[in-house]
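So, here come the structures, one by one.
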Structure P
Amino acid sequence: MPGEPRLALTAGIGCYLIWGFVPLVFQAMGRLGISPWEILANRTIWAVPTALVFVLAAGQLPQVVAAFRQPRVVGWLAFSTLLIAVNWMTFIWAVNSGRVLETSLGYYLNPLLSMAVGALVFRERIDRIGAVSIAFAVVGVAIQTAAIGHLPIVSLTVALTFGGYAIVRKQVAAEAQTGLLMECLMLAVPGLVFVLWLQATGAGHLGASLPATAWLVASGPITAGPLLLFSWAARRMSFSVMGFLQFITPSMTFCLGLLQGEPLTHARAISFAFIWVGVALFAYGAWRRARIMTATIAEVAG
């Protein structure tokens with residue numbers, strides 16, 4: 001379709017802008033006493049109706065039924081579901097524990113780790129600029145490790161799980177709406193069991209107050225909406241362009257962490273500086289490759 005690249009770019013930008021504001025939503029729930037596990041469980045439950053609406057609107061319900069009959073597709077989506085669940089849980093816990101800057105570092109690392117994984121797993125060639133950008137990221141992580149006395153587990157978990165999710169979803173032979181509904185259904189089963197147990201023991205917040213209930217129910221659309229945009233865009237644009245857009249969210253969360261008073265020590269600032277240099281090189285490399293490809297296509301067409 002002629003306008004599809006532009007729509008994919010718009011969808012990609014949109015999902016990362018929404019994710020940039022998501023920490024504020026989880027922090028609002030945390031202030032109401034809702035635990036990260038309860039937030040995660042409700043996210044999985046209330047994302048199902050939203051994902052179902054997307055599937056019905058696209059007329060893809062038969063595809064969902066057919067996909068569930070394909071063990072390979074179900075297996076890959078089960079893996080992507082596990083990765084995104086770990087990512088969500090880590091992120092929710094981190095932003096409600098005063099570790100927004102650590103999540104920011106993780107999402108800055110994500111495209112650089114994806115490039116490294118692409119080279120190791122898919123035998124993709126890394127040019128000199130890519131290799132140098134990864135080297136700067138490694139140095140940044142090493143400085144962060146020395147500064148806090150251990151590996152930045154939160155940052156690495158966020159980066160590896162979301163990067164892995166993007167790679168897996170790109171390999172799955174299922175449309176964005178179909179895959180999203182299947183993932184939500186897989187997560188909703190244990191999520192529903194946990195929420196019912198919480199409600200039965202009187203520890204659940206669903207129905208406890210209007211703000212708590214509203215936030216928990218809203219977590220579904222807030223989850224499914226940007227994830228659909230991401231999955232749809234990721235299948236229609238190059239991994240390098242999608243990787244470049246990934247810098248929107250960590251830039252927003254980095255500013256949020258600073259505004260909320262998280263400490264930016266000298267060592268942490270230096271580590272971020274190395275990551276930013278790596279990110280800048282990555283962006284330059286992506287732009288340079290795109291220009292070369294465009295020139296080559298124009299030359300062949302001419």
Structure Q
Amino acid sequence: MANKSHYRVIILGSGAAGLTAAIYAARANLEPLVIEGSQPGGQLTITTDVENYPGFAKGIMGPDLMEEFKRQAVRFGTETIFGEVTLVNLKQPPFQIVAGKENLTCDTLIVATGATAKLLGLESEAKLMGHGVSACATCDGFFFKDKKLVVVGGGDTAMEEATFLTKFASDVNVVHRRDTLRASKIMQDRAVKNPKISFIWDSVVDKVYGDPKAGGVTGVRLKNLKTGETQDFKTDGLFVAIGHEPNTKLFVGQLDLDPAGYILTHDGTKTNVPGVFACGDVQDHVYRQAVTAAGTGCMAAIDAERFLESQAH
């Protein structure tokens with residue numbers, strides 16, 4: 001339950017971007033409210049080990065890192081409520097937000113709702129997520145030294161992930177549902193020329209084998225879409241690279257979005273609506289790292305603070 005109905009700053013999302021924005025806004029005495037969303041802690045909560053976040057030489061578990069972020073934000077006076085936002089009205093300030101039974105207003109809004117990795121939607125995939133199943137090669141590739149991997153997808157993301165994974169893996173098998181790739185010519189050529197990458201065409205993964213408590217992924221079941229035949233295929237890890245979807249449904253028709261649905265920002269984190277700022281993976285489909293999300297979260301809080309100052313005069 002929120003302590004009041006009107007805030008100077010409301011932050012939507014509690015991943016690296018949202019909580020960093022909260023730390024900065026709270027330290028500026030703006031008493032921000034964070035609405036945590038359907039996945040408190042964001043995408044890092046489905047990553048087991050985070051080894052590339054500066055300051056944690058020994059690595060840290062994704063959920064633990066987010067818990068640290070949250071503690072720091074709360075320590076400086078951030079309020080958090082659990083809940084999903086069902087309505088946002090950005091026609092004029094104060095902006096209106098409905099989350100659960102809460103009807104809230106704010107002078108500035110920071111959107112840090114993130115993006116969701118598109119997954120295959122298999123029960124076995126969900127069970128082994130973070131135990132050999134991953135949607136982020138740059139996050140998890142390092143854990144697969146000299147291992148055999150499967151990458152699902154046929155676009156630029158899949159080619160990029162497959163190419164990156166060859167730095168660690170002994171071999172990478174790309175499984176694609178068609179017999180031609182959607183990826184750009186340059187990305188295709190790079191993958192095809194890589195001696196560690198091979199392709200399994202016209203196929204999908206329809207089951208993941210393994211035990212999350214005993215070593216993780218051991219293999220996948222492949223189904224050929226042309227013949228209907230299935231075969232078991234040994235692998236130590238499965239990387240799902242079929243793209244991401246920004247969590248922007250609430251902002252369609254209110255904020256300018258790019259063709260893929262990401263929020264367009266200019267001059268830092270400003271959107272087309274004065275007083276509304278966006279940070280993290282909801283506006284960044286290029287880097288998608290915790291450290292870059294945190295960086296833009298800091299920017300959004302500073303932008304919001306400056307906006308509030310300019311309104312006061």
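Just so you know, all these numbers are worked out from the coordinates, no wet-lab data involved. This structure is a prediction, so every number in the text was calculated from the model and none was measured. Cβ atoms are built from the backbone, for glycine too; each structure is taken alone.
Taking relative contact order in percent (Cα under 8 Å, 6 or more apart) as the measure, the highest value among P, Q is held by P.
Please compute distance in nm of label points 7 Å out along Cα→Cβ at positions 63 and 119 for structures P, Q and give me the label with the greatest value.
Numbers: P: 3.5; Q: 1.4.
By distance in nm of label points 7 Å out along Cα→Cβ at positions 63 and 119, the leading structure of P, Q is P.
Can you tell which of P, Q yields -7500 when helix-only ellipticity at 222 nm (-39500 (n - 2.57) for each DSSP H run of 4 or more, over all residues; to 500) is derived from it? Checking each candidate, the match is Q.
Here mean count of other Cβ atoms within 10 Å over residues 199-206 is compared for structures P, Q. The highest value is that of Q.
Work out the source of 0.55 here, i.e. which of P, Q gives that when FRET efficiency 1/(1 + (r/R0)^6) of positions 87 and 207 (r between Cβ atoms, R0 = 41 Å, to 0.05) is computed. It must be structure Q, since only it matches. State the single structure among P, Q that was used to calculate mean count of other Cβ atoms within 10 Å over residues 127-134, giving 21.4. Source structure for this number: Q. Out of P, Q, which one gives 0.75 for FRET efficiency 1/(1 + (r/R0)^6) of positions 159 and 191 (r between Cβ atoms, R0 = 30 Å, to 0.05) as computed from the coordinates? Working through the options, I get structure P. Comparing distance in nm of label points 7 Å out along Cα→Cβ at positions 39 and 95 across structures P, Q, the highest value is found for Q.
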